[in-house]
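Take a look at the structures listed below.
We did not get these values from a lab; they are worked out from the coordinates using the rules stated. Quick caveat, the model's predicted, so the values are computed rather than measured.
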Structure I
Amino acid sequence: MPSTVTDMLLPAIVTNARNRIAYNITRSLGQKGISIHTGDFVKYAMSHASIYSSANFRYPSPFSDQEGFLACLLQKVQGLRECVLIPVFEETFLIAKHHERFKDCARMVIPSYDQILWAHNKDRWQELAVKLGIAVPESYTIASLQGKTIKQEDIRFPLLIKPKQGGGGWAITQVNSAPEIEALLASQTYCGLPWERFFCQQKIIGENHCVAMLFCHGELRAKVAYKQLRDYPITGGQATLRISLRNEAAEESLERMLNAMAWHGVCQADFVVDERTGTPYLIDINPRFWGSLAQAIASGVDFPHLLYLIACQGDVNPVTSFKPGVTTRWIGGDLRTFIPLLKRSPHKIDFAKQYFFPAQGASLHDDLSWEDPWPFCMWFWDAIMRVVRNRSLDPVAHDSLSGIWE
């Protein structure tokens, strides 16, 4: 098995620099003396301001100008002659789709595009999960509900209407009865989009647990598990506060799933642990880096560095243990939970004290380091600019895919 120390530190290109995930990758690799080139189509991208970013560049949006993005990124990669390309968010999908254009000039550790599509579509991986004996919620196609081919008494309420692609709590609605779902289905669209982009899934009542793994050509190389303590949106979204915690059943389920797919690269999955039975139900898979990456790093599993080593050396020694009880926080997201949670709390003063002065502080923040404070300032400035530009206290994304990955 290869050493965990590289003989030659190749430069790395990290995309989606405006995002806290990219910042954690930049911070992790930069602290190890690796030259990091951060890229984004946004001018005020937080990772650009990091002391660990050796250089930064702008590329066209990978959503609205895919060819321009690919051409610009390829030019940057070729200019470095030899480098490790680390795509961060959904631009990973586009790069995987055009992997042939990069394979001779950049080292990458990402799944194939077919694997990504399989994992990214919530209605596709369920069939394999069932075959492998992994617990998943009951799901229903919109067509079957509209055509009433399923008897009402066979539907397990409450249901969640969810997008087949997408995450972060977007467009999720809970329905508690047949009349409610019928009223929603009477409309020709949902959230302004055609119904075929959505499906229904039984809601499992319980705590949210997550598992993240790194695979090298079908072999497990690293893993971490954690529990979500706070989310934004608070009704079920991205974790803003979490704690590392073993969940052997969930860990085994994801490992079995990724083994069956001969996975290569990182992958993260969300589970809901049924409060009645303790069974973890697989509800979502992210075939890319995930929002709570800082949790893994703080727990002793440095996914960015391990992935970098695989890209440089071909493999790495497995890291299959992590520190339990480690807490991390996403400040930018967690601040948005304060008002809605305060309104729900019967003891508002006690809640505010615990919120701002918790008994156990975070070991690491996703978006703020006192040794490297400017990225957080850059993120805050960008958020203000979006609020002003869109005249809304809920800043919208700079750009996103208008259709679906297919």
Structure II
Amino acid sequence: MSQAHPNQAANLPLPARETGSREETLLSSTSPDPAQAVSKPAHSRALDALRGLTVLLMLLVNNVSLDYLTPTQLQHAPWGGGITVADWVFPWFLFCAGVSLPLSYASHFKKGKSYRDWAFKAVTRALSLLLIGSFLESVLLNTPYLGLGVLQLIGFAGLGAALLMPLSLEGRLGTALALLVGYQYALLHLGWNAHLPGTFEEGRNLVTALNNSLGVYGLRGLPSLVPTTALLILASCVGEILRSSITYFEKALRLAVSGGLMMALGWALGLALEFNKAVWTPSYILFTGGLATVFLAALVLGVDALKTQLLPFPLLVLGSNALLAYILPILGKSWVLEQWTIGGQTLSSRWLGALVDEWGRAGGGWIFTWGFIAFWWAVIAYCNKRGWFLSV
């Protein structure tokens, strides 16, 4: 898959620097009952590992260099083609940001700050992501761009979820489900301009029509705020399990059951409206969110409960500094690999070509891909060692 484009819901990482609580991530919030929350766990290595796994998948999907040999699972599913591994990435970043909300919300109030302070912080983060995202999109497009790209979309979806954190668990669940039900109803029953109500075809559906109209104002992608905000809210409810004082094994069980229920509900909704990444259908939201919850359950057992060190280490390196891990490879690829030339060829083309000549299309392509990922993993590991973390 190519690098993130403003007209696509692409992949993107959202963690933050460890400043007292590592879970004060880009879009984190606080907890519905700060008075009771302060004694609960404020950090989970399992969540860091899941975020790191998501970053790793992002780097793989965005930079795989196999051309026509690229596995189907590393390509986004076509319209009506279900879900591939590549389609997990962006929802999982949203999910990680949402899970961290209760942890960060509790930390926020533990410091004696108010909800007003938190709301101001959430707005500031959203605006910061807007600026960072616009800068990256401008780099990719090679022209000034200000609009709703990947980071921007996540920033504002996170803002909506963060502002709703004072609601009870039931209130947040109800809000998320209401957003998804309303969104599905709109897709199935509402029309726009020349699009007939209930039309759901590639290029002919309500979201595409709205995006075409809003694109004139730089707001393409705005309709996606509804389902993505719902996902962040649902993930914040999952985060309450992670924040609780129960044993790791109880957490893993509750997470696994919750994830299974979300996947089942997503599958059921998919009978009426298919899994679809481009439009962010509710079935896609629930299924990928449930899948992430199941993975988190496994990591709670393997990382938090069993205290394993070696296996999660590569993921923890990326997961603890994921915003930097998102930005640096994009800038390095755009400004160096695809701009600098040797003998009339870009560095990227020259090195990949040499590897393909030596090892064949598949062998050379995989060496180049994993070499790129390993290089940036090492860069992030060095930054972590020096204490260079990027957060907003």
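If relative contact order in percent (Cα under 8 Å, 6 or more apart) computes to 25, which of I, II did it come from? It was calculated from structure II. I have -20000 for helix-only ellipticity at 222 nm (-39500 (n - 2.57) for each DSSP H run of 4 or more, over all residues; to 500), calculated from one of the structures I, II. Which structure is it? Source structure for this number: II.
I, II: which one has Cα extents along the principal axes in Å, for residues 205-340 alone, as calculated, at 48, 33, 23? So the calculation was done on I.
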